[in-house]
Structure 1
Amino acid sequence: MTDSQPNDPATSAGNDLGVHQAARLEKLKKIEALGLDPWGQRFDNRLFIEQVRGKASEVQFRKADGSSIPLPDFDGGQAVDYKAWKGEQGAGEEIGPEVRVAGRIILMRTAGKLVFLNIRDLTGDIQIMIPKGHVSDADFELTKLLDFGDLVGVDGRLGRTNTGELTVFAAKLHFMTKTLEPPPEKHAGLQDPELRQRMRYVDLTYNPESLQTFLKRTKIIQSIRSTLAKHSFVEVEGPTLHTIAGGAAARPFVTHHNALDMKLFLRIALELHLKRLMVGGIERVYEMGRVYRNEGISPKHNPEFTMIELYWAYADYKVMMDLTQQIIVEAIEATGQGYQLMWGDLPIDFTPPFQRKTYTELFEQHTGLKIDDSEGIAKLAKKIGLDPTGKHPDVVVSEVFEEKVEDSLIGPIFVTDYPASLCPLTKRSSSNPNIAERFELFIHGMELANAYTELNDPILQESLFKTQLDGMAEEDSMAKMDTDFIRALRYGMPPAGGLGIGIDRLVMLLTNSRSIRDVILFPLLRHE
């Protein structure tokens, strides 16, 4: 009846699946011979399986006197012998709503003149019972041509089996699509991570937890947009092809426009175009989209990833902290989770407010050195395998911070007030010009968000760009001055707070996914 029954040789190692593909093609021909379209047609008015399950309370028992009573509590945690219960009620019959469902076959079995299917759609699974005599002879013959993975539609009555399982009792079977490839063995799903990422269509079909991860991702993104709408933000779409790769220190992907005969770069950040829009009067603006960095691949890095950048006129980095916390908390609530989450075997407590500590106090706490002790920090750098030779003391501080501090940040924790020399795009503190009004949000050593009180002084910005570019190699992504951006600032950008959040990393943390590839539908992979 099917090519993937338990213990079927189709599931054994090294088996030639061509035999089973041929069997499916033969069934395809027989379906066509029955006058049916093996690729299906329009199927109106179907309900999602979740909606059908929501009708469970409408299934009742009608007694001989015409009165109806509800069924026992099948979801209360106690085993119920539904057949015995019906016997106690005397003469009568079960009644339930007529429903129409469609989905992929994930389980099949026969019991005499009964065929049982379990089908799955976007929202869940449900059992289908096809009794011989309750469907047409042609429909019952069709059941012999079904395979795991086929898509079917069913008209029938919602009810309960003798064991109490919610079931659609079929009255009419509709064939929707023949699957020509056998599914993974015994519906355990693909287990090899690379195969799951390469064959995401199979992963989503047979690994329900993977589908749920990506459905949660959608809810998280919808929640972020909803949160920003409450604050009157405007969503925009900036160019993905840039003439200058700016807004971050990262190596770009380079391409060429033939008609204009010019070099272009896939964007490495969203910042500079959004700030131009701030100048133009869009005072609360954001973009959520793909950016591209021609760099390494790791569990936390993919060359193509999604981020959000936003800018809020007349705000500062402290406003951005409050907004970041609100975005994350509301995303957790949108996915129906509590604030206590696990990430692998690591707990995360997202209960607001999130912890806040300055860069300086964290550095001194974890190294035992004062942040201005350049000699002691250089010695520590050498001890942990870093080379401080010829580097600005603040650069050495930054490298030591990354090695000694970041991995110990359990979080969520806002690390605030960075050394100004490390933050050329950031406004300095009015009380201490050596401090930049910047924060990064860390959770279990992973940077999730980065925010500034934005620099809007065009004279200082141009000077800092020149200093930053001094001595850089031509191929470096920041080795060009964005003169148009400086010109835009000269027209006047309001003081503002700016924020960037890595969407993929946020989804990783809120879906208990340890690799960024598990939350990107189609991550970059080597050629097969």
Structure 2
Amino acid sequence: MEVATTRDLSELYKNITQERGKPLDFWEITALLEVYGIRDIDAQQEYGFENVFEMAKYMMQYRDVKQYPTKSLVNFEDLPPLFLRMVKNYLRGLAFAMPMFVQIFFTLSIGYAIWSGLEMDKTKATVIAVGTFLALIVTGASAQAIGRKGLFYLKQGEVILAANITRKLLSIGYILVFTIGSFLILFNIFFEIFPSYYFFIMVAFYFLLSVLFLNIAIYYMFEEYNTILFFFILGVIFTYISHSILKVRLPEAQFISLVVLDALIIFFTFIKIRNLKRKDLSAEGEGTPRASILFYSLIPFYLYGFLYFIFLVTDRMVAWSNYMEAKPYFIWFNVPYELGLDWALIALVLLMGLTEISIHEFMYRINDLVIKYKYSEYQEFNNKIYSFFKKFNLAYLIVSIIIIILTYYAVYLLDKYMDYEFTKDFFKSFTPFIYWIAAVSYAFMVNGLMNVLFMFSFSRQNFSLKAILTASVVNLLIGVVLSRMFGLEYAIYGLLFGSIVFWAISFYYSVQMFKKLEYYYYSSF
């Protein structure tokens, strides 16, 4: 067989080495040819070589001619300058937490929002709060799973698989919601934890908010934070029309708002998933695991979401159930305690913007430096990232102190100089005490969440589970002991010590990861 030794294969060489560095030897060129789809029979019939190895040897002549791109996973020239980039990511982080801010803002400005009201009687406020907490806990688990698996397929460009997985996870979420809801109904029939009317309010809010939160999780998966904000503002508008214009009393006006809002969001979510399914990607498969296998594989994320929201509401439940205080039911809404937490939640929202900066800047630097350092220089690579980690934590400490102080004085000045109606109660009883402790707690918690994001990025979700489980136990034990010994307001120390434990454990695991980052980076794929 005559070998085409004079044939120009430079164009083929450009194609197989596109966006790649300089091949080390003809063995690597052989591998590139095979990846490109060229077999021995193709080398013989189309190019006149005995096999792909001989063809690769011939193509070695082009190795020193071609200009190769500099290897890089991050092109900083295509990114905005550091300050603008940080502002953009901070706003993205704020948008993530904006629904919480919308709820608090309208409650404090007009006196009510989608599921809260300052002038609502305590019995209704209690059962609505319990229904809301149950909805957050149950759907929080599903939201974590949807965000993890659905977003994974979207980032891979496998939109049909993303649609199939999302539908299954949404179905699992609905099954969990209705199973637990049915159990609550049966439990109240036998033990009557609340009178029928108030139990109906609790269950109604539980179901309606669960539907809302489950569907909102889909938009978090798509990272459409503006759409989420739109839905929540729309819910407030519906409530305002029902209550302030049509004069429907609370909470009935909120029922109407949630029913309409749920119907709208279910419709648009259905359209969104259906449009993904209609994409014509013939090379993409559609097979997905059975729902039982899918649920089992995502158990760590279900547990983390479940425990995270348990952690957030534990101190409230401990304080409101304090048997030292006279109350008509086993749990009773406490206004000064709740106002202090709502006030601190404003600081939490502002702190949450920093999580988006942290994960983006770390990933930029890790993916940039991993190319620049050789495998034998892994220690320098680890030290560089660990140094940035320490600097970022110091910057976070300073910024969080500023945010906590500014939030306090924003409300203080609003009350002092503007005589604002809804801020008067903030400076009564032990509300400021609750604010300071809760705000510091949330600062530790958000820093812990940053560490958890790093762990999730490197597929180390079990570390995160240990942190949030231990923190939840500490929150409960400290809160119960101190609130029963000294008064219900001391339940807030459960949140404080739990947050510190959450931060400490997640920080410890993060430090261990950054000290051996080369291992965790490559073993995460």
Structure 3
Amino acid sequence: MKITVCLKDREPVVKEFDHPISIREIADEMQKDYPYRLTLARIDRHVKPFTKMLTHDGMLELLDIRDEGARMCYQSSLLLLYIKAVHDVGGKNVTVRINNSLSKGLYTTVRHTTLTDEFIEAVEQRMRELVKAALPITRTTIERETAMEALKKNPDQALFDILANTPDVQVIHVYALEDEQIAFSEELVPNTSFIDIFELRKYRHGVLVRFPHQSDPSKLKTFEEQKLLYDAFSEETRWCSLTGVYNASDLNRMILNNTVRDLVFMNEALHEKKIAEIAEEIQKQGKRIILIAGPSSSGKTTFANRLCIQMKVIGLNPLYLGTDDYFVNRADTKLDQDGEPDFEGLDALDRKLMADNINNLIAGNTVDLPSYNFKQGEKEFGKRITSIDSSQPIVIEGLHCLNPVLTEDIPDEQKFRIYISPLTQLNIDRFNRIPTTDARKLRRIVRDAQFRGYSAAMTIHMWPKVSRGEDRNIFPYNDYADMFFNSQCIYELAVLKKYAKPQLEQIRDDQPEYPEAQRLLKLLRYFVTLEHDEIIPNNSIIREFIGGSVLVG
């Protein structure tokens, strides 16, 4: 039997065995010479538990948390460890909810106990004891009908609702750590010794569970305060309360009962109200330069256009500029670490021309604004001869708009900075969260297929480069923002499923993007498809991705 073992950044190794062997045995042998903890395994691109016995030739991928699936495996395993430790310290009546990502970790709330520093220290100490004991984490697979019968006797209402309201979920995987049993949608590690890098930190009204970042799986990153994101998630929690939708089952029930129309309209009204508040704040502060930035698939273009409309409603008459028109000519674009043109780096923009244009506009001068010809890869002039009066603001949208270097030649007192991103507060249940990155990835898969001629495989293939660009160019600057806009539509995964599912299902199991496609399909199965999306207004942010927008050409 020949097993080809693949490790990231290493040449594949072919190993021969004359007897069946477990993945765990091979992983243990490879781990001693590998710098990062291996947490997930795939056989011929299918996720398998470490206990799986290999009996035939195949390709074995051993993965650390730089892989998206392995990262989610580590997180879910750590959460089981955390919840077990909370119950060991505080008792089974203490409840935990996993809320959202924050400060390179997960923000959780703990109820029915006094959340003191001493309590959190005791929980972390208990977690480390459990890690040292290398206790097994076991999995039981339960069929849908069997699970529903069991839940009637020992109710977990959120999980029962998921099964009752989501026909696509046919089995659940229940993981056990001693007496703690929780259903997780991800594969978990085989024992507690695999999850040894973490810390707990008391934060506001909850607990941060922090773990390594994908950029360096060997250690925790330095803690960074993210007040703006915390406040944005708190606002999203209030919106969930207003709409009555906290989990996937709540949304599914509304779709199945044909009551989702009011949810869609309420979500859009909340967006419009927030955009109007931002416009009023800009007017109040008398700012002239409005800078809008956010990661890929945040809905920046739709938001910028809706903001311009709201600014006009209160008597402002903004000029809209996109940084895409200030790309340097393609022939002058610098290359990235892979030797390919770096269109996402700051040097891809003609910063001096942009600053000169903006300063001249503010001074009342007439300016020849560029238009970028993407087919030719060059800026064109003579088509947008423009001037503005002293009362007109300039709205600028683009990847780098919060980076102070981009606008360093423009006075700071003129600037109002807005960060936009879809922050997913709607989770599968109180233990299984939906990463914000997955929501954006699904948006981009749909948009790329609808309007750019890219397959889902192409979008997934490009995503790591997109993520590296965001880590370098966007996320370090979000705390510069004066205001945050959460562009998530609480109903959007039910809409995106209609478009993304057939695209993801086209990816074959012999393609390298197959595992990620399967992970996203597993996520989508928890949502009932919103088939009749004509109820979504034509100025909605989600229209930027599914089509039918009156604001995005």
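Before moving on, here are some points about what is shown:
- Source structure (of 1, 2, 3) for helix-only ellipticity at 222 nm (-39500 (n - 2.57) for each DSSP H run of 4 or more, over all residues; to 500), computed value -9000: 1
- Computed -0.38, -0.62, -1.21, -1.39 for log10 I(q)/I(0) by the Debye sum over Cα atoms at q = 0.06, 0.08, 0.12, 0.13 Å⁻¹ - originating structure among 1, 2, 3: 2
- Answer label among 1, 2, 3 for the case where distance in nm of label points 7 Å out along Cα→Cβ at positions 29 and 341, calculated from the coordinates, equals 4.7: 3
Every number here is computed from the coordinates shown, using simple stated rules; none is lab data. Since this is a predicted model, take the numbers as computed values, not measurements. Cβ atoms are built from the backbone, for glycine too; each structure is taken alone.
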